Structure I
Amino acid sequence: MDLARSFGIVLHPTSLPDGWGIGNLGDEACAFLDWLAAARARWWQVLPVGPTGYGDSPYQSFSVFAGNPYLLDPDEFSTRGWLREEPVPSVPSDRVDFGWVYKTRWPLLRRAYRGFLRRASRSEKRDLARFTRAEGGWLPDYALFMALKARFGGAPWTTWPSELARRVPRSVSAARRALAEDVGFHIWTQWCFFGAWERVRAHAGEHGIGIIGDMPIFVSHDSADVWAHRGLFHLDDHGNPTVVAGVPPDYFSATGQRWGNPLYRWDVHAEEGFAWWIARVRHALRTCDLVRLDHFRGLQAYWEIPASEPTAIHGRWVTAPGEDLLWAIRRELGDVPIVAEDLGVITPEVEALRDGFGLPGMRVLQFAFQGGEANPHLPENYPDHGRVLVYTGTHDNDTTRGWFRTASQAERERVWSYLARHGLRAGEEDVPWSFIRLAFSSRAALAIVPLQDVLGADSSARMNTPGKPDGNWAWRYRREDLDLDRASSLLQAAEETGRVVARHAVQ
C-alpha cells in the first residue's frame, strides 16, 4: 500500500474541549478539523471509539462494533428538539472525570431519547429503522447486552443468570421482550453516534483530511462480542477465559503486560472463513480511511498467559494464522488500507507477514535513542521505500517533553548529540518541536504527532501509562491552545519537508 508523503495529528475525541465534561463529536470536532486544515494536515488519528467501561480504556470496549455514547453532543439534542436546553455543568475543563460522566450522561441520554420518541420527525424515525435493519449483524446483540448489563447493576455477563449467560434462546427472547424499551434506547444511541460520526467525517473529507482509526487486535471479555460469540474464544464452561492476552516484559514493564483479554480460537475462526473478522474490518472501513491494527505482531504469534497467572511473566508464544486471515480479508474486501502497529518484540516472521501484504509499519522517535546506531527507530534506518509511519510518541508514551525530562543521562546525551548534528535545538522546551522536525524530514511516508507535542506539553498531559489502573485517558486541551501560530508553524515545517499534499476531498 502506497501513502502520499504527508502528516497528521493524534487526538482522541474525548480530548476535545467542551463544556459537558468530555469531548464530543459536535462543533469542537469540526473546529479541530478546521485547525488541521489551516496547518494543511492530511490525517486525524483517533483511538478506538467504542463504548468504554471500567478503567475507561478505549482498548477495552463493550463492543468492537458500537460507538461510545459519551461522544454524543448534548447541544445537538437541544437543536433537534429532543431535549430542553440544560445549563452547562460546572466541571473541570482540562481533564475528563469519567465517574462524573457516567453518573450524568446516561440520564441525559435517556431524557433525550424520550424527547426523540415524542418529537422526532417521520424521516428521523424512518432513518432509525433503516439503520436498525442495516446493522442487524451486531446491533441487536449489543443493545440487549447493554440492557441486561444495566438490569444486573453493571455486573460482568458471566455473573448473570446462567440461562442468559449461556444465551439459551427462549431466555434471550424473553429478555428482549421484557427489556424492549431499554434495547430501543441503546439502538437509538448507536444511530445517533454513527450519524454524528458521519457528519464529522464528511467535514474532514471536505478539507481533504482522512481519519486514521484504531482496531485493537483483541476484544474485552466483558463485551457483547464475547457474550454473543462464545465459541470463537478460549473460555471454560462458565464463560471465563482459560488463557488471556498480553506481552512479555519489555520497555514498558519488567513483568510484562497482562491485558486479560480472552484469546481467539483460531481453528474455529478458520472453519468459519474468518467471517467475524471480515465483518469487523468491513465495519471499521465505514468509519475511517486508514485502519491502524494494534498489536499486529499478534497475527503472527501472540503471548498466551494462563488465566490463573497474576502477571505476564509465565506466558508462551503461540503461532497465529495471520497470513490466512489477511488473505481472507483481501479476497473479500480487496486491498484494505491497514497500518501494522509493529512495535515490541518483532521477529523476522512478523516482518515477513507485514511486508508480504505491503503494509506500512511504525517507528517512534522516543525509542530511537536506546542502543546504538542500528536502532530501527532512528530516521536514517527507515526503509528506502518509506512505507512507515513515524511518531514522535504514541498514546502509551509520555509526552516528548515529559519523556526527555525523565530520560536516562545516556539517552539525553544521545539526543543532544543527534539534534546538534541535524542543526536542531535540544533544550527541554525545544525537544518536542525538534522531534516534530525530525519526523517531518524523515523518509517515512506519514509523520504523525500527538497534539500534546505540538503544544509542548509536559507529563501532566500524558494520555496513558501502561500498567497503571486508573487516571488514564483523561487529558483535554483548551480552546485557546489551537492558535493559528501553531498551525502556521506546522504548515511551514510541512512545506519545507514536502509533506503538503494537494487538496482533494476525501470520498
Structure II
Amino acid sequence: MDSPAPPPAHPRLRLAVVCALAMAAVGYGWFIYQNCAPYAGGSDSSGYLNSARLLAQGRLSEPVRSVPGLTPPAWNFGYYQALGYNVDGRTGRMVPSYPIGLPLHYVVAAAVVGFEKTARVVNALNALAAGVLLYALGRQLGLARRWSLAGVALLWACPVWIYQSLQPMSDSIATTWTIAAILGALRARDRPAWALAAGAAFAVAVLVRPTSLVALVPVTVALGTRWRAWAGFLLGGLPGAVCLGACNFAVYGSLVASGYNQGGNRILDAFGWEYFRGNLRHFAVWIPELLSLPVAALAVCGLPWLIRRTLRIALLLTGWLAAFVGLYSCYYCAGETWWYLRFLLPAFPAVILAGLLVLQLASGRLPGRLAWLVPTVLLVTGVALQASLADRLQVTEIRGGERNYWVAGTWLREHAPADAILLTWQLSGSSLFYNTQPIVRWDQIQRDDFDRLCRTAAALHRPIYAPLFAAEKSELQGKLGGRWLAVGHPGNVTIWRLAAPGAVEVAR
C-alpha cells in the first residue's frame, strides 16, 4: 500500500507553506546568481561566451587576429587559434567548437540584461526551472507532493549540480531540457498536444549537448506505441533539427558535422572499451556520494520491488540512467575526477526519482508515525550529507578562481598597448573575449616560429606580452626561451613582457 495521505491542511497553513517554498526557491535562485562565475575563462566557458558574442553580432565565424607578415605558407593560421575554437588553415576563419544551444540561451538573455549578467541570469532561471519540472515529473510518476519536493531538494543540493550551475557550462541546462522532454512525453500519452512540447524540449537538449540524443531511450518508453504522440514529437522537434543541421552545414560544411570533429580531432577517438571498467567503478563510488547514499541505495536495492509495482516507470528510469552511463562509461576522461560526473548529470533525476518512489512505497508499510519519521530522517540525512560534501569539495569557490581570467583581461586592456601581441595558451579564449590584440599560442609554436615572431614584432615595433598562470611560465621558458620581465600581477596571473623582441635570450 502507498503511504497514508496526510489530513487536509488548513487554508492559512497551506498558504504559509506555499509562501515558504516560494521564498526558498527565490533564495536558491539568488544563491546561484550571486555565486555564479560569469567569466569567459578556460576553454569551455570562453568557448560558449565567445560563440554567444558572435551570434549576437549575427555571425557564425570570425577571422583570426593575425600579425602582419605572419601568414601562410611561412606561418600557420592555427597558431592564432583561441581555445574553444577551430580554425580553417586555408582561410584563417575561426569557428566555435562548442554546440550552439547554450550560446543561444545567452544571446536571448543578453538582449535583456546584457552580456555581463547573462550567464548569471540564465543559470539562476535554469535552476528554478529544473526544480519546477522535476517536481512536476515526480507528480506525474505518482509521487506525493512532499516526495516530489524532496526530489527537488536532492537535485539542488547535489554538489555536481551546484558546481555546474555556477559557471557558463551546458550540463545543467541540458539536464533541465531533458527533464522537460521526458515530462512532456509522459503527458503526451493522455494529451497528444504535449508531444509537441516534448519534441521541442528534446531538440533544445540536443542543441545544448548533442549527446542528449541518448535521452531518446526514456522518451521512447514514455511515448510508447501511440503513433499520434510520435507524430507530434517529431513535429515539435523539427525546427530544432533544422536549426542544428543548417548551422552545421553553414559552419562545418555538413548537416551532421560538429565542432568536435574539426581541426584533426575525431570525437569517436575519445571513446574506447579500455575505459569501461575504470569509469564504471568511478561512477559506482561517486553517484551515491553526490546524490546521497540512502536515496541511491534505495534506487538500486528497491528496483525489483519497483519493477513489480510499476514496470513502465521502472523501465523509464532504468533506461534513462543506463543510456547516459552506457555512453560515458567508454569516454576517456569521464572517470578522472568527481566533477566529470557532470556528463551524467542529465540522468541524475532518474536516480533521485527511483529512490523516492521506493521510499514512498516502503513508508506505506510502516506503522503510524514511523511512516513519516523514517523517510524524513533518511531525506534530511541525505541532504545534510550532500551539503557537507559540497563544502568539502569547495564547489562555491569557483567564482574566485575564474575571476582571474577577467582580472587579467582587464589589466591587459588598461595597461598593454593596443598593438601588443599576446603570447598565451590557457588565457587565449578569455583574451579573445576581453581583449582586441592578436593572440599567438605559445603551446603550438616551436623555437623557429618564436624567432620569426620576435623578428616580425621588432620590425613592426610591437611589444610581446605573455599573460600566464604560474605553471605556464616554466613551460614557455623551457620551450621558447627569451628574456621576460614581469610587468603586472593581476590575480593569480602574471603578465610578462619580452625584454628584447629582436633577440631571443636565455633568462638568467
Structure III
Amino acid sequence: MSLVQSVDNVALLPAYLAAGTAVLVLLADLVVARAGVTWAVAAGGAAGTAVGAALVGAGETRRTFCVGADCSWLYDDRAALVGALFALLTLGVLAISGPLLRAGGTPVGEYCFLLACSLTGGVVLGAAGDLITLIVALETLTLPLYVLVGLRRGSVAGAQAAVTFFVVSVVATTLTLLGAALLYAVTGGLHLGRLGALFGERPELLDLPLTTAAVALVVLGLAFKVAAVPFHAWAPATYDGAPLPVAAYLSTASKLGGVVALLAVTGLALPATVTGPVLAVLAVLTMTVGNLVALRQRRTVRLLAWSSVAQAGYILAPLGALALAAGRTDEARAGAYAAAVAYTVFFVLLELAAFAAVVALRPAGADGGTLDELRGAARRHPWVGGALALALVGLAGLPPGLAGLFAKVTVVRSLLDGGAGWLALVVAVNAVVGLAYYLRFAAVLWAPGAGPAPARPARTVLAALAVTTAVAVLVGFAPQVVLDLAAR
C-alpha cells in the first residue's frame, strides 16, 4: 500500500521566499561584489518575505506534508504573524547594521547571507507541525547566529561570545532531541496534534517516569533558547561580545523563536498538568534573577541582556498558569496563550527600538559601552534619546509606553483568569523592581555632564528607529489587534 503525499507550494511560499533571499544574496555578492547591492538584495528579500507571509496567511489554514490527519506544515494566522514578524525583525536589523558593515570589519556578503538563513528557520518554525520540523527550524534559526556573533575580524570578545553561545546551545539542542526521542518511544508519534490527542485519550501515559523525563527534557532544552534561569548564563556574555546589531537580533528574533517553540509544544503536544508547574517555577526564577542582577549593571548591553532575561520570565508566566487553567474554561487557556504571544510581539518591538537607539548614539562599529558613556546623549540628539527613553519606559510597563503597559496588564489579567493569583503578584512585584534600572537608564540620557560625543547617526539607523518606534506607539494605541491575532 502506497501513500500519496501532495505538496501545497502556496503554503510553502514564505519559506521559499526566505530561502531564495539567502541564495540571491550569495549570487549578488559573487557576481556584483558591491556591498550596497548585497545589502539591498537582503533587505528586499526580507520585505518580500514579510508580504508573502501575510498574504498566504490571510486566507484559510493551509496544510501540506500530511499523512492522514497528521501534517508537518500548518500555515494559519499565527504562522503568518510569526513569519511576518521574523521578516520585519530581519529587515530592522539590516537597517541598523549599516554603520557596522561600513566600518569594514565585517564581510557584508556573509553577514547578509547568515541573517537570511536565520530568517528561513524562523519562517519555518511558525508553521512546524511536528517535533522534527520544529527542532530543525529552531536550529536553522540559531546556527547562523554562532557565526554572526564572532564574525568581526580581530574581535577576541566576539570569538569568546560565539564559543560560549555555541557550547550552551549545543547542550540545549541535545536535551531537546533526547526529550523528543523519549516522547516517540512512549507514544509512537511526533506530530504535535497527535501527541496532544494521545495524552488526552490515554491519561495513564502521564504516570510513566519516561513521560515525565521526556517532557522535562523538551521544556528545559527550549528554556535555554529563551534564556530562562537557570539556563541563562550564556545571554549577557554573548550579547555584550556580539556586534550591537547581532545582539539586537539575538535579543529579539532568537528569543521569539524559543517562545514560538515553547508555545507549540505546550499548546498542542505536551500536557499542561506536567509543563505548567515547571514553567511557573522557571518564570518566577527568570523574572526575579533577571531584574535583581540588572540593577547592578553598568554596561549598556549587559543591562539590556539581563532585562531581556526578566522579560522572558513575564512571557513564560502565562504558560506556567496553564496547569491551573486546565481545569477551567477553554477561554482561560486561550487567554494564557494569547497573552504570551502578545507580550512577545510588544517586547520585540520595544527591544529592537532600544537597540536601534543605542546603535545611533554610539560610534560606528563600537560596542554598547557603559551607561556613563551615554550620559547626556539625549541633550545632543533629543529625538534619538527620546525614542530610547520611550522604549525603556515601554519595557518597564509605564505610560506613555502604552504597548508595554498593555503587555503587562494582559499577562496579569491572564494569570488572574487562570487562577494563578500568586503568580500575578510575583509579576507585579518584579515589574516594580524593573522600574529602578529602566528609569535610571532613561535618566542618564538627560543627566548633566557628557560622555564622548557620538557621531551623527546613520540615516538607515534613524529610519529603522523611527519606523520601529512609530509601530510600537501605534500598537500601543490599538493593542487589541495584536491580541486578537494571537488568540486565533
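helix-only ellipticity at 222 nm (-39500 (n - 2.57) for each DSSP H run of 4 or more, over all residues; to 500) computed as -19500: which structure among I, II, III? Clearly, the read-out refers to II. Identify the structure, out of I, II, III, from whose coordinates Rg and Dmax of the Cα atoms in Å was calculated to give 25.6, 87. That value comes from structure II. Computing distance in nm of label points 7 Å out along Cα→Cβ at positions 84 and 228 across structures I, II, III gives 3.7 for structure I. With P(r) over Cα pairs in 5 Å bins from 0, in percent, for residues 244-283 alone coming out at 7, 19, 16, 16, 15, 13, 12, 3, pick the structure among I, II, III it was computed from. Going through each structure in turn, the value belongs to I. Here mean count of other Cβ atoms within 10 Å over residues 204-211 was calculated and came to 20.2; which of the structures I, II, III was it taken from? The value was obtained from structure I.
Rule-based calculations on the coordinates, nothing more; no lab input. Everything numeric in this text was worked out from a predicted model, so none of it was measured. Cβ atoms are built from the backbone, for glycine too; each structure is taken alone.
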